[in-house]
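Following this line, the structures themselves.
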Structure P
Amino acid sequence: MNKWIDKEKFISLIKENQSIMVGGFLTCGTPETLIDWVLESGINNLTIICNDAGYPDKGVGKLIANNQVKKLIASHIGTNPFVGKLMSEGKIEVTLIPQGTLIEQIRAYGAGLGGILTPVGIKTSIEEGKQIINLSGRDYLLEEALGADLALVQAHKSDHIGNLIYAKTARNFNPIIATAAKTVIAYVDYEVDVLNPETVITPHTFINYLAGGDISE
């Protein structure tokens, strides 16, 4: 199976009301080209799951500014004041989750687990409406696993079947979200003939489609 796709094929995979995970940390490791293609699709009512809200003109912030996002699940929105404005006006739903909890919920989904137990949020507003489990005298919140319809990841290199490696800190959320969606699309900087198996971070079995890779290294 040839996993390499172009923009038109990518846009055909975007559907209204989808949940989409996006890699990156303050746009480091964010698949900007794929986000631009989602922008071009014009498809709205999307639920975006990512570390943050990006910036007004970068990362998922571009989708939010274009009114394509109905719900954002992230760990913070401080770098994008436009999101706070929309939230206060009731134009976007925002769910804020502590960063470590968020990525562990995603990891749990990828591992086939139902959720995680964490002490983070005990005796705060975070525990409202959630199940509290006591183990060995300590309370934990049960946080359910979190998956998505699509995951968009940014990789540094890929071979022709989709084994991936990442560029330094751009690795961040990308390898974890690549395990936690029904369909995973990776945009890669370089396509290479062979990767050292010892350097592969995301095995090709997790990757459904590849884009980019126009420059050989």
Structure Q
Amino acid sequence: MSTASSPPEETLASVVIVDYGLGNLRSVTRGLERAGADVEITDDPAAFHDADGVVLPGVGAFREGVENADPLREDLLEVAESGTPLFGICLGMQMLLTTSEEGETDGESAVQGLDLISGTNVRFAEGQKVPHMGWNELEVEREHPLVEGIDGQYAYFVHSYYAAPDDENAVVATTDYEREFPSIVANEAGNVFGTQFHPEKSGETGLRILQNFVEICAEE
């Protein structure tokens, strides 16, 4: 495996970043390219199916993210069903779950996520400082190729809600912020996964995760 300081000299896999109007696409693109991916930013479903892996980025509110991505919902579900790796980042990870408490406190009805990982996104407890912002430690809870070599490393977070999967086996890594919460989740098949933190802002740790992702894509 290439180290973070020596990116691969050749392209290892083709990766599509889903452009649905939300997300820091440039920095994710740069990180993936450093990790050895040939990256395309697009909202064309045909490209999703041709790629070795698909990234669903995201910043902002759950409702806006789901509504923006809704025209691509069936295509993203097909990506997951086909076995192609689907990687959600921050809001993108939360959108992999069934629903979110976000919006309900404003009197809005819940909106449906992709439901690829059964569960709900919940707000940090009353009295906790939100958003949870800055560097925090990752504790790997179970094996998954995405977390190879990152146990005990630090990643960069900005969020007020966190994933609460119905199945505890969906939790790949946790982080402590006055309470333990899932910072990396994955579906049972292992090809749908997400990070609550931003790997593209997480230095060497984040680059290692992006390299792990590209290697997963290359093996498909």
Structure R
Amino acid sequence: MIAGVGYVEAARGFDASGKAVVAPDFRKLEIGAYFEYGLSDWLTLMAAPSLVHMNAGSPAVSYTGSSASAIGAQVQLFGSPTQALSILAVVEPGIGGPVASPVFGDPNGWAANLKLQFGQAFAVFDRPAFVDAGAGAQIYRAAWPDEGRFDVTFGIRPWGHTLVLAQDFTRAAPSAGPAIPRFFATTLQLSLVQELSARWSIQIGALRTLAGCNAAREAGPVAALWMRF
């Protein structure tokens, strides 16, 4: 289980050509958890409840409620001591009323996420490390445009009880009419996970949107508590 909180804000954004421009202030506070439980060597169940508050310039343009709460399963297609290939299928049930907008996206919209993931363990200067890459699509039931998603995580243990993570999250979607232009954003998150005991770890880090198109240039801290069970 990973339970955490993240806060981002943006006073600038990326226009249709990818240039950074002044944009309405955007703030987002998100509290969520990620649960993962292995039923077998090849099947893992997961759940990710979340709650978010977003504000774009004024109290009149705000949203509080569920955001990307999900349930799903991961099936391993191939596995070895240092490699794994799996497929992840997730459903976001769309909790709450319709709030789809060009500012907030569609946080309450029903969606399905299908992703192919590959993981590789290796050593960097005799220190254990890994890379995990996933590519897939976020498919919406309503008129909101489907998204392509690509995520990469690199982790290394410079010391026995410390894990350093570098993660990139990339999303892209085509235009769905004049009110919903095409969208692209790639966000880098750097964090440190420190083991406190065999069961508990704490994570502290920060993220920033590096590039985008019709997207906010987000930046802010993240923190989480990990528990093994």
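Where a number appears in this text, it was derived from the coordinates with a stated rule and is not lab data. What you see is a predicted model, and the numbers here were worked out from it, not measured in a lab. Cβ atoms are built from the backbone, for glycine too; each structure is taken alone.
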Using distance in nm of label points 7 Å out along Cα→Cβ at positions 16 and 48 as the calculated read-out, with 2.0 as its value, let me know the right label among P, Q, R.
P
Computing distance in nm of label points 7 Å out along Cα→Cβ at positions 40 and 56 for each of P, Q, R, the value 2.6 comes from structure P
Using the calculated result 13.2 for mean count of other Cβ atoms within 10 Å over residues 128-135, pick out the matching structure from P, Q, R.
Q
Comparing mean count of other Cβ atoms within 10 Å over residues 176-183 across P, Q, R, which is largest?
P
